[in-house]
Structure I
Amino acid sequence: MKHLKKGLKIILSLLLIITITIVVLLVVDLNNTSYLNIKNNPDLSKNSYLISNINIVPMSKDTILTNKTIFVENGIIKNIDDSIVMEGIEVIDGENKFISPGLIDMHTHVWDKHELGLYLANGVTTIRNLWGYSMHLRIKDGLKNNKMIGPMFFTSSPKLTSVQDYGDDKVQVGSPEEAKNLVIAYKKRGFDFIKIYAGLKEDLYHAIIEQSEESDISIISHPSHEMPYLNQFHPQIVSFEHSEEIVQQGLKYQLDSLKVESILEKFVSTNTSFCPTLTGYYKIFEMLENDETILKSNLVGFINPLLQKVDSKVQYDRWASEKRHNSSINKNIYEQHQFHLYILKRMHEEGVNIICGTDAGIGITAPGYSIHQELMLYQETGMSNFEALKTATINPTKTHKEFEQMGSIENGKFANFIVTTNNPLENLSELSKPEWVMIQGRKINKKTLNEFTNNARDRSNLIVTALRYAEYLLVEK
């Protein structure tokens, strides 16, 4: 008995030490991201301005509205005119610069709050997070209640798949009844969308569709390899993700331009949006073309440190091994990438609603920065600057009702802006170097944007990220 009591005391002491350590780490992490707290940035509490002497890139049409004034009240565009005179409101001199709608990244994976600042520093004012769990609901709540600054934040549920589709990143669903209960629970908890994944079987697919209709929550699809690609379209599914899934699942790895036409017809006839994530796949080619020093590159330094170890390094090692055993892998990956560009070109020609998404936060795809590479790849398909920019502004507003007040500079829209020295419709790279950004009427100057970037570089929150992932495993699995 004496030894038992001693053993229990040791166990309790260890549990206490572990608990205290976890609390300390979480408090330190909160302190390390306090630069995003609105109460620490008094200027960010203001969200009503007159912005004068500004050239508008409205994105509602292909034009520039020169030398205008914008009245923003409580984060909403109230009026746009040649001149607006009002008493008692701060005037921002636009200095004859160019103001564009904030960018929207429709496929991201967020791992910590530092990334919120990175997105803003790159002009991304809205993100759609597509692997949700409790941490993301807390982020969403903090942003909604004006506790911190960040892009407008929407998150899917955890990824739903079948029990045979192994991996701790997914929720394996055992029955149609369980699938329906999860949809109900995710809607109640505050997730914005349902995410279905690659191993989902047909009975679970239909159960999720049925319950999502009843619960009025839309679905985002990483297409399933358990069903024919063309059988997976449904009005409740608002977008399909990933160009490579068209090749791998829709075409069974055949780069066949004739067979892709039936897939294009399905997108057109069902009015389903498509999110290409070209950058995420192209990063494979970049890894193949470079040695391991790519993992020490500047952009990889902006990826969460845990992900660098368990995903960036693992992916690099996988493709390095493949290259050693397959001398044609570089050529094969590049050819598939080129076929992705062809698919997107045909989609654009057929009028499919293309929405810009990058798969940021996975592999070596850096949050915020990746959207500028994605837009450059769209231009390679023959899109004009205006057409490419539509995919990250006005096109997403056709996908979700929650996005209707974004994507253009018009009365009644959110005051989500990027201000650049030069016209982005002449060179989209201008958007990667904003002079200032506005999110729901809150102006963030260049100095603060640079601080957001510097604070996110080579951050030291590996253990805290691991703790939050452990929470995901406990809560969702």
Structure II
Amino acid sequence: MDIGPMRKPLILYFSLLLFSLVANNIKAQDLSKNELLTDLQQLKTAIEEYQVSLFEFQSPELWNQHCTKLFNQIKDDSAQSYSYQKAFYWISRMASQANEGHYRLGNWQDTVHSGFLANRYLYLPIAVWLIEGRLYLKRDYSKEQCLNRGSEILSINGLSSTEIVDILRKCNPADANILSYKDHVIESGFNWQYYLYVDTAGLAKIQYLKNDSIHECQIRALCRDSLFAQVNRLNPQAEPKLEDPFYTLRFESNTAWLELPSFDRNRMKQFDIDPDDFYEAIFDSINTAQSEHLVIDLRANTGGRNEMVDEILPYLIHGELHVDFLRKSISWKGKEKKYRFPKRDKNAFQGQIYVLINGLSFSNGSVLARHLKEYSNAIIIGEESASRYKGFAAGSQEQITLQNSGLQIGIPRYYLFYGLNLNQENSNQGVIPHIPVTYGLEDRLMERDLAREVVLEQIKKRQ
């Protein structure tokens, strides 16, 4: 049907109007330089108001110096607008400068992360190991399947692995810049962190080392659904995975092995855990078995409820200790509260304690290791833990919404301070093991548990 000469201009007008609205909507996905700087200033002010520990471990002058340097980098940048991903990079950098690990940067529904769920953003389809600042391939999930397990990744799209790791370390908040923690977090989320913080290209040109010679290949980035389909195709599971238990306790000869993978509130509720009854039953079993050695595995325990730390201590502390308090909390409003030091239980373990930790022993997972280093005969084995020995910001968070990007940032607003620091000289670190364990590439490839091997050696020496 002929629409007639009078209708054509009208249709053209509405077509141009629709195009204009779509174009404006696309443009609205970017922030201007001033909008980004406004969001960063808002975040800086909120950090100064709510993070009580901010000036415990750095001076106001140093904090302002770091912030000014970051602001100037943006002001000197030739770009006049920033995508939400690029804005998130700078916002993460600002939060990371606060030197605390208990930050929440956004959520899956926000203007950045929702792009992954909607299959608009891409993952670099590889899993990596990060060893001494260098990247090695753990698993290739790409459709091209051109990379070999254990190959060292030298560069991606012209950026060296050293430069990539440096960028990612700067964007991940951590207590006291603890690298053991940052590197584990980077390993676990490399495929999406690369897209958010490093490069959004759909094709990755990878230079890697194989048999002492340099090779190159190209792999395509994948959206979420495609990546998950690849993972399932390459990792067929004959049987459904069993639910992880809340804990495991097993006995080998004269040694009890207690794994405590989490103190998470939801998991406690799921397994109906009452900490007092829980530990009483465990140590009844250990005493009944007449175990001479106790290994407590806190690797990858990212923390949770305080009670899971408080209620186990009576069974592990040695001697009658006269300590003013176990911990003290200071709120963002200046309110202080002290928590009493526990008394040793009559059924306390009498033998030698070993504690296994790594860079993911975080928050109360790290605190328990800290207390056992300070108040028991425990031998700490593994990597530096993820939370500061002396204390850190945690507890409830102040949720702020940045006015231009709409990103929600959770700022920890309690300073948890721990009493004595006699058994570790530098308290501005995580728990430092008595016996450090470092994993090389061959150890990773062979899936060796070096910390367990060290424990067995220590037990053998004491036989």
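Coordinate-derived values only; no laboratory data. The shown structure was predicted, so the numbers you read here are calculated from the model rather than taken from an experiment. Cβ atoms are built from the backbone, for glycine too; each structure is taken alone.
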Going by relative contact order in percent (Cα under 8 Å, 6 or more apart), which of structures I, II comes out largest? I
I have 144 for volume of the Cα convex hull per residue in Å³, for residues 214-357 alone, calculated from one of the structures I, II. Which structure is it? I
Comparing Cα Rg over 2.2 N^0.38 Å across I, II, which structure shows the greatest value? II
In terms of mean count of other Cβ atoms within 10 Å over residues 390-397, which of structures I, II is highest? I
